[in-house]
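Structures follow.
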Structure I
Amino acid sequence: MRWSGMTDWRPDKLSRRLPHLAARARLQAAMRRWFADEGFVEVETPILQVAPGAEVHLSGFVTEWELPDGEECERWLHSSPEFAMKKLLAGGIPKLFQFARVFRNAEGSALHHPEFTMLEWYRAGAGYEAAMADCAALLALTGIEQLRWQDHRCDPRAVPERLTVADAFRRHAGVELFATIGSAEKLSRASGVTMHAGDSWDDVFFRVMFEKIEKCLGMGRPTILCEYPISMAALARAKPGDPRVAERFELYVCGVELANAFGELTDPDIQRARLAADMDEKERLYGLRWPVDGDFLAALDHGLPDCAGVALGFDRLVMLATGASHIEEVLWLPVR
């Protein structure tokens, strides 16, 4: 049991957070107005899901749902409302958004909390270029001159830099990324980043990102890091004309990842194969697998329209807008 900080409700502690929390409320209200003006519908989807998400390295929270007849069904607290919101897209809602409470286990740092708020939205009939424009518009809604993290500054009104992953590896790590595909040893040697026993190419990729690249992104102006290798985007479609990369981007400000976005994969057969491969990899790495959401796959079979989607860490954006040094400073009450 962690006893430190168990009195976050005390007036002296709460009062120190109130300016950040007031800014949080103003920003959330401004974003709701923006989405309404853009014709989006605000939705609410269930937190309890058949599976928490699709990420290989994700650790989730599991519980048991006891039905009236006594039967028990395993359910997970979702790590993202993505699957549920795509079901609504398939059902005919073309533009939707949600401020969702989401859950990720085994995470905790100045930028991570086990329960946090994710702003997620989808546009049918739009590509991920439209999602990039959405991100730029939402940053400008902060209404301040500088977003701040540690000693770094970023103008939220500036036109974002657009940088491909391959260009970022070339610029910040001295690596021709696609010359190393499939070889963890090549990527390790080229980047100078240590490779550990059993590391895959993906493992080394993430280490290079953490050690050499992320800390350089979003300085002075936001960075949109795009065109991830196709193996890094289980839910995104391949870029037309270059099947090596996916229509995926991440938004960075002051070296902090704020959002992850896709030109969404709509092919049910490819999606089934990717989800199965990811569960195989999760079982290989962690000895764990969870079920695939059959209702999500049924929605894809029914027909998911061409669309783009974005998941933005709302608490992190509030941190950067207020200059908070820890995510708990922008929460009404943290998990204890």
Structure II
Amino acid sequence: MDILRSFAFVRIIASFVLAYLICLFIMPKFIPFLHRLKFGQIEREEGPQSHKVKNGTPTMGGVVFIIATVLAVIIIRPSTILDPYVFLLTFAFVANGAIGLLDDYLIVVKKSNKGLVPLHKYLLQSVVAIGFYLLALWLIPNFTTTIYLNFARTSVNIGFLYPVLVYFMFTAATNGVNLSDGLDGLATGLTMMAIAPFVIFGLMQKSTSIASYGMAAIGALLAFMFYNYHPAKIFMGDVGSLALGGLLAALAILTNQELLLIIIGIVFVIEALSVIIQVVYYKMTGKRFFRMAPIHHHFEMLGWSEQQVVLAFWFGGFLAGVIGVLIGVM
């Protein structure tokens, strides 16, 4: 038993280190490659004026940390490719990333910040969410429609409402991370902090596959941060943000901590709500509720520097992660 535990620990750490090294190795070669292709960021016309200097910064960096994560998990243990948990996590990660890649490609080709038609993007995200649920039913024998209520310390079978929950988890998480990807390093740091609790839950449930996958993603994101923090040399793009949102949703579902995703990812929730509030309030009154949405831009408009906003939001994400872990281990 001790040998098995030691192997599991080594596998988890090795996944982190290898993903970190792969991403660190590829990124310096990938950035000049994107420059040659002229795959640069197109800033919103209505965005902060201080962000105009970011026009032309390479995007689609998420491709690298997706590749690094998946490669690390498979290289460390090749047989893991047959593991249903690894397959499901990879499906959620890569399929959502593919939607983002298509969106990014259309943006750089059209030279405008309008990629996929929102309805088309939403439909594709819906297909992936439904596909994940059906695959989980097929691949995991004990997959249930039961959710755990942490505060009540009890489980509730919600039956036919569970696939609806899965659907909203995926669409909400992917769009939440996507909306948070507006400042250098913001979404990268927040997602690392949001993934970490699910690594702990995976360990508590003795699922080395889930813990290893989460640690590999954190390792790849840590390496990506060297190039994504202010002033960013590359952005993750929709390929990265949608992939990370999908991974978070999948981790929450597979660790049976669906409701805790709301707490752990509260910064993403706030970012998404700020956009909804802004749109609804503007339609009702013709005025803006926030100076600019998503809310991280509101603080910039108040005079905060980009780094100040990022650090403040990271701190909020860190606290949310700690609270999520404390509730999860109750």
Structure III
Amino acid sequence: MADVVALGELLVDFVPTVTGRSLGATEAFKKAAGGAPANVAVGLARLGTPSAFMGMVGEDGFGHFLADTLREAGVDVSPLLFTAQAPTALAFVSLRADGEREFLFYRNPSADMLMGPEYVDQAAIAAARAFHFGSISLIAEPSRAGTLHAVDLARRASKLVTYDPNLRLALWPDADAARAGMRLGLEQAQIAKLSEEEVTFLTGHDDPVAGARSLWTERLAFMAVTCGSAGCYWLTRDAQGKVPGFPVEAVDATGAGDAFMAGIIAQMLAEPEIPRDPARLDAICRFANAAGAITATGRGAIPSLPTRAAVEAFLKERRP
């Protein structure tokens, strides 16, 4: 049985074989499985937390490649569906010299966008301890209704609901729609992870903590704001802290935030309840920072997501 069910987009990332060129100047790409919720599911499995992925891919070679990749990574793909009505989503990614990315998406529509309420696997959610989702599946119908239905099932069954808005502005109709959709997801969650850029986008605040506080909702118990190699801030209702990151030689930042999210979820599920002790929250975030840092040193998201043993060895070498 899966401890965590992740729902959302599953797509093929075409990652350049050479770093530091624009999309137009890139001559060769390597295909890799991607999609933030899928990355989180794999990240959890690698960390030893049983996970399942719920979504929809095309009845095509790319769709079967993605299902096989998740299955081989230890993710339960029984809630994953295939459709002949639309192809599997594709994304081409260019990598700057610092490992940051430029995206070009092909999904008009793609299979993941057809994941309506009737396709949600209620039994998979009922059997899990936590439910994870992102904002991309909230962009358009019917996946928006499907996602909200799944969240409602999870909340009614008292599952831990976790959320990563994962801004991809080019996929939304406009910036206002993106802000509204991302905030809608945030209103459903008990645990959320945002980047400092996403906090600024949603609130206009340059101060990550002030921005995060302005986003706080009644259901939230914990929020992390990631700052790349600088680490992260964490917030609870009554406290906050900052945990330094781990400078590494970044090759590709794709999936680093998803590895961080998987680290947070895995460590939180090991607790009897969401901790309030600052020292424990610092330790959880340090673990998640390490998972993200390791991922940034490889090319492609899923191939670079670390095992628990790798994270623990990394932390042991860098004890404060």
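Readers should treat all values here as calculations from the given coordinates under stated rules, not as data from a laboratory. In this text, all values refer to a predicted model and were calculated from it rather than measured experimentally. Cβ atoms are built from the backbone, for glycine too; each structure is taken alone.
Check the numbers for relative contact order in percent (Cα under 8 Å, 6 or more apart) across I, II, III and tell me which is largest. Before the final figure, lay out each step's value.
On the way: I: 22; II: 26; III: 17.
Once relative contact order in percent (Cα under 8 Å, 6 or more apart) is tallied for I, II, III, the winner is II.
One of I, II, III was used to calculate FRET efficiency 1/(1 + (r/R0)^6) of positions 34 and 266 (r between Cβ atoms, R0 = 25 Å, to 0.05), giving 0.15; which?
II
Quick check on the output: 5.0 is distance in nm of label points 7 Å out along Cα→Cβ at positions 18 and 298, derived from one of I, II, III. Which one produced it?
I
Assuming 19.3, 65 is Rg and Dmax of the Cα atoms in Å as calculated from a single structure, say which of I, II, III it is. Present the calculation step by step, with values, prior to reporting the outcome.
Values: I: 20.1, 61; II: 19.3, 65; III: 17.9, 53.
Going through each structure in turn, the value belongs to II.
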